[in-house]
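Below, each structure is written out as structure tokens.
Taken together, the values in this text are just the output of simple stated rules run on the coordinates, not laboratory data. Treat the numbers as computed from the prediction; the structure is a model and nothing was measured. Cβ atoms are built from the backbone, for glycine too; each structure is taken alone.
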Structure P
Amino acid sequence: MLLNSQIMSDLSGVLLLNIKKGLLNGTPLIVYDFDGREEEADMVFYAGAVTWKSVNQLRKDAGGLICYVTGREEAGNIGLNFLTDEWKSHPIYQNLIKKPSYGDYPSFTMWVNHVSVSTGISDLDRANTIHELHNLLTDHIENKVEYFQKNFYAPGHVPVLASRDLTQRKGHTELVAHIAELVGLPRSMVIAEMLGDGRSLKRARAEEYASRNNLIFLEGKDIINR
């Protein structure tokens, strides 16, 4: 379901409903950020519908780093902060804090595994860690920090990204967190960059993939205008 910018300009209610339905059914979106920024397309799933087959598709068809995405508030509720902030007081790590070429500090907090996994890297293990993160952040658990520290360990194989909000940063983390808000889902998503030969997959190739697989293709400029 390839949607051009003209069609996408207002993200109609019908389209948002279709996006939500697809995400809940375990169907990914393809989200391109912006010309002049990373110029990358990410494959995006709703974490509440992720299975090992979703992770397999992210690994084989996307190929980039498979990350769990939530909001800054939700990350804070389990005691996570941005690594760029945590490292500012470290005698060595503080010297590594630099803005990438696209101009924004990264959204990484922590790499984790759930305590039930084996090595943590298999499709099944990563799907389980993602599933448990989703449950922790969306369920009514009284002491989320205590639960998180008891049931997860670090370093692990699932990076947790926290949205800085679109008013502060306009990366894929913020874009997909905002998509979740628009369709009425918790900010609990999974993303991976789509890679080509040697470099990130070109936008045109990402659009072709979306069209070939009947997936919705969204652009950052359409998402932030909603």
Structure Q
Amino acid sequence: MPAAARPTSTLVLLVRHGVTPTTGRVLPGRARGLHLSEDGRKQAEALVRRLAPLTKLAAIYSSPLERARETAAPLAKARGMAVRVEPGLLECDFGAWTGGSLRRLAKKPEWRVVQAHPSGFRFPGGESFLEMQTRTSDTVRRLAERHRGGAIVAVSHADPIKAVVTQALGAHLDHFQRLVIAPASVTAVAFRAEGTTVLTVNSMDGDLASLAGR
């Protein structure tokens, strides 16, 4: 195929890891040793069926954390592919907030800043939301360029995915808390030379056959 006729759109499927025993109760951050719950493992298995219409995946990437790698594993096994660990897909570094109860953290005065003005917040001893967005968006764009014209899966975490989508939409980072990225959800972004197109956000059930022709 002549170079000019080669497809230049890359489909990136951003998958949040499945549920864990602490989902919705604790801010685990980058703490090691947190694995999927039984329900989370079922969600990971269901992704195999949901992504079946996308018959030509070029690669499967994952955050280094166990819960993300365990979410990617069934799909990789079904496709006969390896899970490529990508540090750029890591959860935000929550610093001193790591491991904290969400109920207690929500009582902190800083919580209002996290929700309303995240672009101006840095977690004590950790990352700022802006640094997290730059890191994850640059990573996803680099992976899309690496597999230009193909489709890839990138298993990550809620805040990084929200940050990537916000940038892809051309929205301000302060708007990223308006997005919901549920466990095991699929968000699809097409990367083209002309820019990005957000195809679906937080898809929870059903297959994704409509994306197969992208």
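Worth pointing out:
- Origin of the derived value 11.5 (mean count of other Cβ atoms within 10 Å over residues 104-111; candidates P, Q): Q
- Among P, Q, structure where relative contact order in percent (Cα under 8 Å, 6 or more apart) as derived comes to 38: P
- Among candidates P, Q, the computation of distance in nm of label points 7 Å out along Cα→Cβ at positions 80 and 136 that gave 0.8 used structure P.
- Calculating distance in nm of label points 7 Å out along Cα→Cβ at positions 96 and 144 for structures P, Q picks out Q as the one with the greatest value.
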